[in-house]
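Several structures are given next for inspection.
Values in this text are rule-based calculations from the coordinates and carry no lab data. Since the structure is predicted, the reported quantities are computational estimates derived from the model, not experimental observations. Cβ atoms are built from the backbone, for glycine too; each structure is taken alone.
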Structure 1
Amino acid sequence: MSLYIGDHELLQHSDPFARLLCQPGVVEEVELRGSVGFMAFHGGQLEETTDVVAREAALASGSSYYGVVQPSTDQWHIPSHRVTADQSDRLAAFMTHIDVVIAIHGFGRPELWRSILIGGRNRQLAEFTAIRLIPVLPHYEILTDLETIPKELRGQHQSNPVNRARGGGIQIELPPRVRGNSPIFWGRDVSKPVPHLTALIDALSCAARDWSVP
């Protein structure tokens, strides 16, 4: 069961993210490499496979990576704008190291089952990334027009980590299907990633390699 702000007494404090990091089974990961950074702070069993996408794309492109992996019980969904560097030394080190950030999230809405949403304030990076996703994910609609993205999924809050890097960043919201969490993939060999997921990771790593801060 995922817990949201207001659903648990521990989440009423001013530092809910720091308290999440102290919970049993929660793993905070950081790998400092290049100036592009991938994030997945809703990873593990909360927004499944998002940490895999961020970690693998970062590794393949020589980018930096920050993730929070939650266990299968008592997941906490901390709103992005409350995930702040003053609550984690590792997050602070990551944010200081990078120039731009690509945050990976998961969502599920029936009317957007085949849509990948690219929010965040760095719209140049959003279009740059979309150009690399479109050819390899033809069965998905890649949305970059903020007016077509639900307001709560646009990643526009100034305190959202995706907007706190020096060059800003983008927030990519992935539906279950592209993450391999769909009935069409039931019964597959779970030791191998689904083709959609592999194509996504390859395209994101390509975008990170090709990007240069103006």
Structure 2
Amino acid sequence: MFSIIQAAGWPIWPLVACSVLALALVIERFSSLKTRKVVPPRLVDEAITVSRTAVPSTDVVAQLEQNSLLGEVLASGFRALNANPKLTEEDLRSSLEGAGRQAAHKLERYLAALATIASAAPLLGLLGTVIGMIEIFGSQAGTGGLGAATGGNPAQLAQGISIALYNTAFGLIVAIPSLIFWRYFRARVDSYLLSMELAAERFVRHLNTLRK
């Protein structure tokens, strides 16, 4: 592998950095976007059960907030009612929407970076290809151009071809998985956001009964 990187020349190093960064982002997102950390299946039912007659204690609310991202959204509703038991329904919804926007921001963290890598990697590969072509033309300088390739510098010609091909291939190798994982995480985040929106709407109706 190291010999390939050496043959590809210096233009491949930005692609190597992109590949390492993309791998780190994919691992981080797989860890952070687990269902139990975002929208545990029965969390809304449990929150409604413990607040059937009144808003739970601050300890219970704090525990709910630390449970998951959905727990943070639900806890914001409890905190709003604790702060002002007579707040309007609009204010209650506004509180949950604000917490929901923060949760959405956390869900979408690093996705833009992964999309950037997927877009930039082919361009970096193309840059390496262009540099390789420059090496090829440079190896023929003073020998009558490409038509006189047999009179040029064979080692420099081979190096230029290696730089061009290896960088093109490596750029695609980095870009394709990055794009696939970005699309996968994007769909997963959209699914979580929909689940959180439906859960929050159900929870608001429950909080309205407590508010009254």
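When helix-only ellipticity at 222 nm (-39500 (n - 2.57) for each DSSP H run of 4 or more, over all residues; to 500) is computed across structures 1, 2, the figure -27000 traces back to 2. Given 8, 25, 19, 14, 12, 10, 7, 4, 2, 0 as the derived value for P(r) over Cα pairs in 10 Å bins from 0, in percent, which of the supplied structures 1, 2 does it correspond to? Clearly, the read-out refers to 2. Here log10 I(q)/I(0) by the Debye sum over Cα atoms at q = 0.25, 0.33 Å⁻¹, for residues 40-87 alone was derived from just one of the structures 1, 2, and that gives -0.92, -1.14; the source is 1. Could you tell me which structure in 1, 2 was used to calculate FRET efficiency 1/(1 + (r/R0)^6) of positions 96 and 200 (r between Cβ atoms, R0 = 30 Å, to 0.05) as 0.60? Structure of origin is 1. Which structure, out of 1, 2, was relative contact order in percent (Cα under 8 Å, 6 or more apart) derived from, given a value of 23? Comparing all candidates, it corresponds to 1.
If you work out FRET efficiency 1/(1 + (r/R0)^6) of positions 64 and 168 (r between Cβ atoms, R0 = 35 Å, to 0.05) for 1, 2, which one comes out largest?
Comparing 1, 2 by FRET efficiency 1/(1 + (r/R0)^6) of positions 64 and 168 (r between Cβ atoms, R0 = 35 Å, to 0.05), the maximum is at 1.
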